[in-house]
Structure P
Amino acid sequence: MSDGQVLKPDKDFSKEVDKQLPEAESLALVFRADLLMFQLKLILFFLQTNVQGALEKLTALEKQTRQVIFSFTYLLHNNNACYRHQI
């Protein structure tokens, strides 16, 4: 096949390429924009998921703190009541 001969195409497709190339580039830009939007939505989803997990952990910690404060207040109240009865 590579005997040194230069092969010429039967038809010149330059006009067709010149006409369709901008359309193909436009479609490629739309595809890139769609892909970028998908990536951004995916990133936002993971950020929201992580925020949701963080909020769940903080809520659990807040609940534990409330329980400890309630228990401490209850014990303090009972100790004061017992002390008053001893006097």
Structure Q
Amino acid sequence: MLWIFVFGTLGIYAFAGILDGYLEAPLTVLWRVVLVAAAVGLFWPNNPTAQLLGLAVLAVVLFFNVRQRRRQDAGAVVGSTA
């Protein structure tokens, strides 16, 4: 039961990123297409392999997205004149 809740919640997070175009930073069209694969894998019922692959894809997208956000934040701090 917990397995379903966790993967369902992560699938909703990935799906929201697809629709919004934003996770922790803006997403390009390519990353949104990759998130489609993650969301489908996370929502796939009774297939732990697909769910784990979806989790891995989501982790990769989230890693690069958070890294992009940190770079944006660092650039904003360095470039600020306040």
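From P, Q, which structure was mean count of other Cβ atoms within 10 Å over residues 29-36 = 15.4 calculated on?
Computing mean count of other Cβ atoms within 10 Å over residues 29-36 on every structure in P, Q gives 15.4 only for Q.
By the measure Kirkwood radius over Cα pairs in Å, tell me the structure among P, Q with the highest figure.
P
If you work out Kirkwood radius over Cα pairs in Å, for residues 5-44 alone for P, Q, which one comes out largest?
Values: P: 12.9; Q: 9.8.
Largest value of Kirkwood radius over Cα pairs in Å, for residues 5-44 alone: P.
Suppose helix-only ellipticity at 222 nm (-39500 (n - 2.57) for each DSSP H run of 4 or more, over all residues; to 500) works out to -28000; of P, Q, which structure was it derived from?
It was calculated from structure Q.
Taking 9.4 as the value of mean count of other Cβ atoms within 10 Å over residues 13-20 derived from one of the structures shown (P, Q), identify that structure.
Working: P: 9.4; Q: 16.6.
Derived from the structure labelled P.
When FRET efficiency 1/(1 + (r/R0)^6) of positions 21 and 53 (r between Cβ atoms, R0 = 25 Å, to 0.05) is calculated for each of the structures P, Q, which structure yields the highest value?
Between P, Q, the highest calculated value is found for Q.
Here, each number is a calculation from the coordinates, and none is a lab measurement. Nothing here was measured: the structure is a model prediction, and the numbers come from that model. Cβ atoms are built from the backbone, for glycine too; each structure is taken alone.
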